[in-house]
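Listed next: structures, encoded as structure tokens.
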Structure 1
Amino acid sequence: MNGSGTIANKAATISDLTAAKMDAATNTITTTNNALTASKALDQLKDGDTVTIKADAAQTATVYTYNASAGNFSFSNVSNNTSEKAGDVAASLLPPAGQTASGVYKAASGEVNFDVDANGKITIGGQKAYLTSDGNLTTNDAGGATAATLDGLFKKAGDGQSIGFKKTASVTMGGTTYNFKTGADADAATANAGVSFTDTASKETVLNKVATAKQGKAAAADGDTSATITYKSGVQTYQAVFAAGDGTASAKYADKADVSNATATYTDADGEMTTIGSYTTKYSIDANNGKVTVDSGTGTGKYAPKVGAEVYVSANGTLTTDATSEGTVTKDP
């Protein structure tokens, strides 16, 4: 080691090539990159990268967007897709006993600020609030209106029709906006019922979805899932597809058929992602002095052979054309 923090690599010998499993008949070594695993794939995520999970025969997609600073994902939570489930969401927003929480309700008729207590009772400006049959909040008891509660508001707005057809409404509380919508007519009420909102998912939750993604074949069935990770930053502007059920980005279904328009992804010895699964390097060994040089190879890009370069053994024991390896600088005693 020298004072610059580098270590001189040892010149490779035929013994080193043999140890690296060289084919003696052709003087070639095949380098095989590792399949990209779900855990390594998520470790490569940068802010704004996405993980799309498609589920069941309908291929319903949920897109998880990575937040690097928080270390978690945001996604549109559409699982509360009935009026009753919308009421369950309302129950989760109630404040502790003796306290109130504030919110904003927006509908076609306008916007209103409200407060809600631990029992779900809604007031507007300190006055008792009422919920009309068409899903509006008011302090005017004009007859037919019921005392407004957060549960009642979420269920009414979330029944898919009461707020009017082709309408939207929302409740904002605690920095989160809860969205409601309706269809074109009463027949669309069920399809549009419930409430959706931007939710968060932990890295562990999304990792489990990616690692267990399994789709039997190209024609998805209920119970199937697939995961597509989209890397959007730097040189990583491609997609890794998990669908085989083995936790790797093989871009294959469980029946081994290829996923359309997808490429298998791997990690190389440097820990970098690549779509190159393997490549070969042929070596030349000088019969007089035993010097090993690169003769040819099938690799491309960073794996392209450096024809004519002398071969060394790096500090970690791998073959390289670099004459030195990085080391640790030590102070003089």
Structure 2
Amino acid sequence: MPAVGIDLGTTYSCVGVFQHGKVEIIANDQGNRTTPSYVAFTDTERLIGDAAKNQVAMNPSNTVFDAKRLIGRRFSDPSVTADRKHWSFEVISENDKPKIRVEYKGEMKTFSAEEISSMILMKMKEVAEGYLGKKVTDAVITVPAYFNDSQRQATKDSGAIAGLNVLRIINEPTAAAIAYGLDKKVGGERNVLIFDLGGGTFDVSILTIEDGVFEVKSTAGDTHLGGEDFDNRMVSHFIQEFKRKYKKDISDNKRAVRRLRTACERAKRTLSSSAQANIEIDSLFEGIDFYTSITRARFEELNADLFRSTLDPVERSLRDAKMDKNQIHEIVLVGGSTRIPKVQKLLQDFFN
């Protein structure tokens, strides 16, 4: 019976299996290799993944995401206080444990972050079972290197609730290094820098690998920097453009902004391989069709400070590991946002 590996991410999750001598990343029922880490509750059903994310504009207070930002934390944790301001779902305290309050099938229900995460894990388990054609129980789940014991245990508990036998919890940067076979390279000690820019978070880790043994030397990053921030910059840019063109402000119309954000996320992906992307949204606001475009250069301008800021944690992690940038043998890029050419260029220039 095969074990699966699950990347339980803040914004997206992913599942893979090792078979026939290689790793297969498994696509979900939508044909996507990553599944949004979203759970939604409606009058009639519970939705997980793409289906949940797709209806967030219609049902903001009962669509839950970012559970990873709550897992294993106390309600009074300053980071929880800060995060709550950004969420349209309600988080309450039960003996200083954060609980998420939603309306489900006409009743108020509360769920812990572990329970929400378990629903996403259950979905990933189903994705794997659909592909393999057999039951899956054994799993390895990844967590950020900086997760403490409480966060690691809570992640394990989520797995158990999802009906998984969690073989082990491994650090995300270690998983990335293994994915690139860096543990198999012969020779002496190697210093590896993992640059992980995801949908909602940015993590830099320096590992040393010797004879297949990993040691995390330092971690740095920004728990609130990622693809969603780049999307937001583009959204603001187009809200301004709409104001200029039509003298109308769409910023208070949740559905219009949501549709614009979806289009921006798509345009951003296009700009990683093309110099320009078109945006076409029919009847965006008060019957106005919004047809426009953005160049890669403009996208880079809008995010210039954010892209540049990714080098600060790189320098910080080198300092903490007491290493010079010339001592890094390998650089591993992880996370969808590292596909952005400008991000790659900044790193290349930094490391010559």
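Derivation of every value follows stated rules applied to the coordinates shown; laboratory data play no part. Keep in mind it's a predicted model, so treat the numbers as computed, not measured. Cβ atoms are built from the backbone, for glycine too; each structure is taken alone.
Quick look at the numbers
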quantity	calculated
Relative contact order in percent (Cα under 8 Å, 6 or more apart) - structure with the largest value, from 1, 2	1
Top of 1, 2 by FRET efficiency 1/(1 + (r/R0)^6) of positions 40 and 112 (r between Cβ atoms, R0 = 35 Å, to 0.05), largest first	2
Among 1, 2, structure where Cα Rg over 2.2 N^0.38 Å as derived comes to 1.52	1
Label whose coordinates, when mean count of other Cβ atoms within 10 Å over residues 8-15 is calculated, return 15.4 (choices 1, 2)	1
Top of 1, 2 by FRET efficiency 1/(1 + (r/R0)^6) of positions 16 and 144 (r between Cβ atoms, R0 = 30 Å, to 0.05), largest first	2
Origin of the derived value -10500 (helix-only ellipticity at 222 nm (-39500 (n - 2.57) for each DSSP H run of 4 or more, over all residues; to 500); candidates 1, 2)	2
Of the structures 1, 2, the one that 0.70 was derived from, the read-out being FRET efficiency 1/(1 + (r/R0)^6) of positions 120 and 160 (r between Cβ atoms, R0 = 25 Å, to 0.05)	1
Origin of the derived value 0.80 (FRET efficiency 1/(1 + (r/R0)^6) of positions 248 and 320 (r between Cβ atoms, R0 = 35 Å, to 0.05); candidates 1, 2)	1
Comparison of 1, 2 - label where FRET efficiency 1/(1 + (r/R0)^6) of positions 200 and 216 (r between Cβ atoms, R0 = 35 Å, to 0.05) is highest	2
Parent structure of the calculated result 0.90, given that FRET efficiency 1/(1 + (r/R0)^6) of positions 88 and 168 (r between Cβ atoms, R0 = 30 Å, to 0.05) is the read-out and 1, 2 the choices	1
